[in-house]
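Multiple structures follow.
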Structure I
Amino acid sequence: MIAYVVAIVLIAFIFDFSNGFHDSANSIATIVGTRVLSPLAAVIWAAVFNFAAAFTGSLAVAKAVGGGMIEQSIVNPNVILGGLLGAIAWNVITWYFGIPSSSSHALIGGYAGAAVARAGLAAITWGTKWIQTLSFIVLSPLIGMFAGYILMVIVFWLFHRTSAARVDRFFRPAQLVSSALLSYSHGGNDAQKTMGVVVGLLVSVQGLFADKPGWLHALYLPNNNTIPHWLEICAYSAISLGTLFGGWRIVHTMGQRITKLRPVGGFCAETGGAAAILIATHFGIPVSTTHTITGSIVGVGATQRASAVRWGIAGRIVWAWILTIPAAALMSAIAYYVLSSIVRI
């Protein structure tokens with residue numbers, strides 16, 4: 001059983017890697033689309049600031065996912081592994097088709113689906129965190145859209161007498177700052193979700209590691225309020241490495257196909273999206289960085305004219321958002337039933 005639990009922890013970090021890989025577009029699509037950085041330079045830039053969040057961010061999101069959404073008494077290794085497998089499967093499907101869905105909601109949906117498969121709806125701890133999470137499926141793209149739109153309007157007002165060439169020269173270096181801020185906020189919110197799931201796993205099997213010597217004792221967690229330092233470093237490392245390898249299909253969708261961006265638009269989209277994500281992270285809300293930055297890009301495009309946004313593509317993305325939690329939940333429930341027939345706990 002110890003080997004099984006350790007393997008699940010490693011799979012959780014694989015999911016974290018896939019999260020960074022899948023969501024790298026959130027951090028780099030605009031800066032690549034505006035040609036401020038090459039794709040290689042952009043992913044290195046994003047990965048560095050993903051990891052930087054390990055040293056300065058809070059752990060409110062990790063604690064919310066680890067103990068505020070699923071009844072801890074029904075969590076066991078099969079529930080955690082089933083949730084991870086369903087989330088990974090949904091990430092792979094949406095990555096293949098180049099659809100920027102939410103890895104965060106895939107993980108939350110998967111975790112909930114596997115828990116419900118074991119114990120029914122009583123497995124869900126309905127309350128503030130679920131209300132916030134489900135509400136922000138709608139609110140985060142709207143907040144991002146509003147922030148991107150307002151910032152773009154302010155920039156238009158401040159630079160209306162400046163030539164387009166000079167505006168571009170100013171905002172090309174400025175976009176490096178906004179991209180770094182967005183990458184930092186992405187790492188600070190998304191890496192914590194995997195931490196929360198690992199914490200739920202280790203608390204559920206705490207008896208296995210209570211008396212173990214050496215490194216195995218580091219896996220002993222007495223309660224959901226404890227986030228060990230090794231877990232933080234591993235989670236941030238995994239998501240940063242995933243970002244470093246990048247998800248080029250989704251970069252193309254977000255960087256060019258939703259709307260055509262210039263450096264000034266990229267700056268406004270990234271800054272607006274980052275501000276919304278940082279606020280959510282502060283309050284422990286597991287928000288979707290994908291939803292937020294996509295909404296912000298749409299808001300920036302809409303300041304030119306409504307037709308500047310390719311609404312058909314945006315509509316496909318919205319459908320992916322709606323389907324993510326139930327689809328990941330269904331896949332995870334199936335995975336749980338298969339696992340429980342193989343591994344008896």
Structure II
Amino acid sequence: MIFGKESAIKKEIMEIGKRLAGLRLVVAREGNLSSRIDAGNILVTATGTRLGNLSAEEIIKVDLTKEEDLKNKRLTSEFPLHRLIYENFPAQQVVIHCHPALTNAYFAVCADLKVLTFETKLYLGDVPVVEQDTPAVTKPELVIKALKTSNLVVLKNHGVVAVAENFKNAFDLIETLEEAVRIAAVARLFKKEILDDLDKELKSDLEEGQAYEMFSRAHIQKIVDLVNADEFIQKKGQEQDLTLQYAIKLNGTDKVYKFNFVKGKIIRLDADDQAPFVATAAPEIWEAIFLGKLDPFVAVTQGKMKLEGQLGQLAKWYVPFGRLFELFRQVKIK
């Protein structure tokens with residue numbers, strides 16, 4: 001049975017390699033792919049392979065518990081990164097590392113991604129960029145840290161790494177980023193100084209002053225006070241009838257808060273999750289959100305946050321919720 005599974009995964013790796021090469025997201029002998037077979041075994045492309053023309057023999061089975069497998073000379077130089085990803089993220093089943101030309105060019109001269117479309121903001125958010133000064137990843141721990149808040153990471157001058165539960169989802173992230181970069185480049189042809197009015201209107205700085213324990217009552221109450229004093233949310237709340245119950249929950253604890261919105265105003269803060277929309281995440285994910293390093297919409301689409309309720313229904317209030325999440329990061333946490 002295991003041999004049939006290995007054969008199917010190898011076929012999938014060969015197919016995704018052809019697709020990457022077909023869109024010139026890899027050329028020549030660039031990039032590497034891997035997939036989990038089970039808890040202790042993975043398949044990974046060998047060093048020096050052409051992803052667009054892989055053979056089954058160029059895909060190596062590795063037992064992550066066997067020293068002789070880990071020292072196989074045919075392993076790609078990026079194998080330590082693949083190994084660390086599987087050890088740190090049990091839910092992730094595949095890894096794609098490739099070198100998209102436009103993405104490489106963009107991040108060689110720009111520090112972060114200019115978000116010009118809702119699709120980019122919803123599915124990518126703020127893509128983390130890891131400095132890279134060698135031909136291979138020599139500090140994989142920095143990539144692991146970045147992957148904790150995003151399933152897609154840019155390696156400056158060295159392409160991207162995407163992780164997901166399947167190759168389709170990992171590929172979609174890479175293709176979406178390449179398209180976002182293309183849009184930013186074309187927009188610059190039309191207007192040298194690109195301004196995103198939505199982001200400009202929603203932008204705000206961290207307030208000075210008191211820091212709160214994350215998910216304490218005082219922390220969440222401070223957010224409520226900011227929401228109810230915010231003219232933008234109140235205006236959009238009236239225009240779009242922002243009336244709903246939305247709860248946020250800290251995974252593994254009994255800490256949960258329910259915002260009761262009526263036309264943009266939070267009329268009551270409850271400590272229960274009896275709501276049509278409940279967002280649940282681990283402490284490190286909430287911390288990234290409150291620090292402004294991760295957009296909650298992106299956290300949901302990338303599977304880092306669980307949302308009970310339909311994301312599409314919340315999308316109609318995208319603008320006021322975007323402002324809500326901006327206010328999240330205005331309250332300092334300890």
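The table below lists the values:
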{"read-out": "Comparison of I, II by relative contact order in percent (Cα under 8 Å, 6 or more apart) - largest value held by", "value": "I"}
{"read-out": "Origin of the value 16.0, where mean count of other Cβ atoms within 10 Å over residues 103-110 was derived from one of I, II", "value": "II"}
{"read-out": "If distance in nm of label points 7 Å out along Cα→Cβ at positions 223 and 295 is computed and equals 1.8, the structure in I, II", "value": "II"}
{"read-out": "Entry that produces -12000 once helix-only ellipticity at 222 nm (-39500 (n - 2.57) for each DSSP H run of 4 or more, over all residues; to 500) is calculated, selected from I, II", "value": "II"}
{"read-out": "Per distance in nm of label points 7 Å out along Cα→Cβ at positions 63 and 303, the highest-valued of structures I, II", "value": "I"}
{"read-out": "Origin of the derived value 16.1 (mean projected area of the Cα convex hull in nm²; candidates I, II)", "value": "I"}
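Here, each number is a calculation from the coordinates, and none is a lab measurement. Here the structure is a predicted model, which is why all the values come from computation and not from measurement. Cβ atoms are built from the backbone, for glycine too; each structure is taken alone.
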